[in-house]
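So, here come the structures, one by one.
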Structure 1
Amino acid sequence: MEYRFLGRSGLKVSALSFGSWVTFGFQADTSQALNLMIKAYDHGVNFFDNAEQYAGGRSETIMGEVLKKTGWKRGDLVLSTKIFWGGDGPNDQGLSMKHIIEGTDAALRRLQTDYVDLIFCHRPDKYTPVEETVHAMNQVIRQGKALYWGTSEWSALQIKNAWHFARNSGLIPPVMEQPEYNMFKRHRVEVEYLPLYSEIGLGTTIWSPLASGILTNKYAGGIPGDSRMALKEYDWLRKHLESEQGREKIRKAGGLAKVADELGVSLPQLAIAWCLKKPYVSTVITGASKPEQIDDNMKALDVVQMLTEQVSEKIESILENKPEEDRDWRTS
């Protein structure tokens, strides 16, 4: 396993990490989750990602039960949660001081741990002043309930505003962002956030490297009965897959599968390696419902070196979505 610094922080996370979204509470109970997390841990994974929203909190409960059963040394782990959607009450959602404090306490109880290493604002909250959110996150850290805080799916401007307010107020700024990033979704990570990697040392813990399973090429012949697309809770994913845009992605996945075959690797390995190769990616959050999927995903570490300039150009010719570089208007 390779370990990378999380942005400009001194924390090291495994280049490949493991997340519980979709699987825990839907496709995996505690005994299945135990096998999955042990498999990931044995491969050197130290970062396990979760959120208060996942399966209505059940995902955190399952992970907490697994951690108790394994007895792993807490210092060897990097655990996370994300706060925004905590329930149906009027103050159970968003990034208010009240919900961040109470949501964090509830998450820690479910995870059966005294603290999480990383805590994320799961989405931006247009109703709560960013100053309130920054103060709340700092209170969580001062109380020893989290060590670092960051954002998920925030715009670059929102991140910069929070960062500058924190620095100007003598508070701890956000150090990481958790965006969706894969071969099909690129602009925000490759263009919008680009200045933030050097300006504020932003780290990224990217999710959905396989584009919700499209980059496994398993949907070429329809939707398998055991896939997330078959779950009622993920009708929105299935509708996207059946759209014209979704069908175009499936077509491109077929072309990418041929590139993977030429390299003697699986398409998931190729897609994950493509993400790993980007210098601004701190860790790629992978998911799995079966232990053998974890074995396959972890081999992506060996595929990175296969992504030569020639191979990368072939991939880009299939994707046809590489963001344009800023134009130099002085010389053009």
Structure 2
Amino acid sequence: MSQSSEVVVRVENLKKWFPLRRGLSDIIFRRPRRYVKAVDGVSFEIRKGEIFALAGESGCGKTTTGRTILRLIEPTGGKVEFLGRDVTKLDKKEMKEFLRRKAQIIFQDPYESLNPRKTVEDIVGEPLEVHGLVDTKAEKREVVSKYLEEVGLTPPEDFIFRFPHELSGGQRQRVAIARALVLEPEFIVADEPVSMLDMSIRASILNLMLDLRDKRGLSYLFITHDLATAKYVADRLAIMYLGKIVEIGPAVEVIDNPLHPYTQALISAVPVPDPRHKIGDIPIKGEVPSPIDIPPGCRFHPRCVKAFEPCDKEVPELREIEPNHFVACHLY
């Protein structure tokens, strides 16, 4: 699908800091409050019909970014524009009428995200009832059946009365996708939607999401730690490290021609299904620093084998090194 120039989501300097609980000694000696800086100044935009992937190690802030955009978590600072409106300033009524109708999320774990006491009909149909879009049970069943067919659960009569424990992992995730689609949103946050599924069915779920994008003009924020998956589905890819984006550009370009040392390390760690391929030294050292005590300068410099003098003092800004390919590194 060709992408539109229309921007659906614009994120500017988004921050989410979680305050740490203060001990008695902290209060007595008036020590300043400390924070876990999960997301610390993230900016990007997503166009209509685009799949924008956000990748990085566990704990880098990917999921927090997605949930903060949807205001499932309240932001500490920054701005999120969705279809031209600043969603950080919406009240509860506006949130329900605007954001909750036009933006949805697919959670990582289909085993945890579905209510085990409800049938598929009630799970998928609940958003319709909450927003007053159906008047009768028969009308709800008709709409639910339509969306079950759309996500590949056919015939819908075989699934509509089942409970989640009677479904396979792939079927559960299809139910979760149907629930996300039933309000006909324009934007979906997909939080590692295939990481909990068997390898044999991951491709079918990814292809379903791509087909829905093409059919409905959906925009996705696709959160993943799997760079191979990101390359397969994404139009653009951002690499996140310790709360900040360090590289962003076309997905194929970022993976085939990585510029940031951290991106290079991630790609070098990806296994290659070729017995003749020799794994070299991964250009990275040490462990991820604590998001409480973030290193000065470039956050990656304590682990970077290419670090030099400015890296531990100056924070690098994202700069366009190649067309539409940005990197935050003092090497460029």
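Readers should treat all values here as calculations from the given coordinates under stated rules, not as data from a laboratory. Everything numeric in this text was worked out from a predicted model, so none of it was measured. Cβ atoms are built from the backbone, for glycine too; each structure is taken alone.
Couple of notes before you dig in:
- Among 1, 2, structure where mean count of other Cβ atoms within 10 Å over residues 67-74 as derived comes to 12.6: 1
- Origin of the derived value 21.5, 69 (Rg and Dmax of the Cα atoms in Å; candidates 1, 2): 2
- Computed 18.2, 55 for Rg and Dmax of the Cα atoms in Å, for residues 99-250 alone - originating structure among 1, 2: 1
- FRET efficiency 1/(1 + (r/R0)^6) of positions 107 and 283 (r between Cβ atoms, R0 = 35 Å, to 0.05) from the coordinates reads 0.55; which among 1, 2: 2
- Which entry (1, 2) yields the derived value -12000 for helix-only ellipticity at 222 nm (-39500 (n - 2.57) for each DSSP H run of 4 or more, over all residues; to 500): 1
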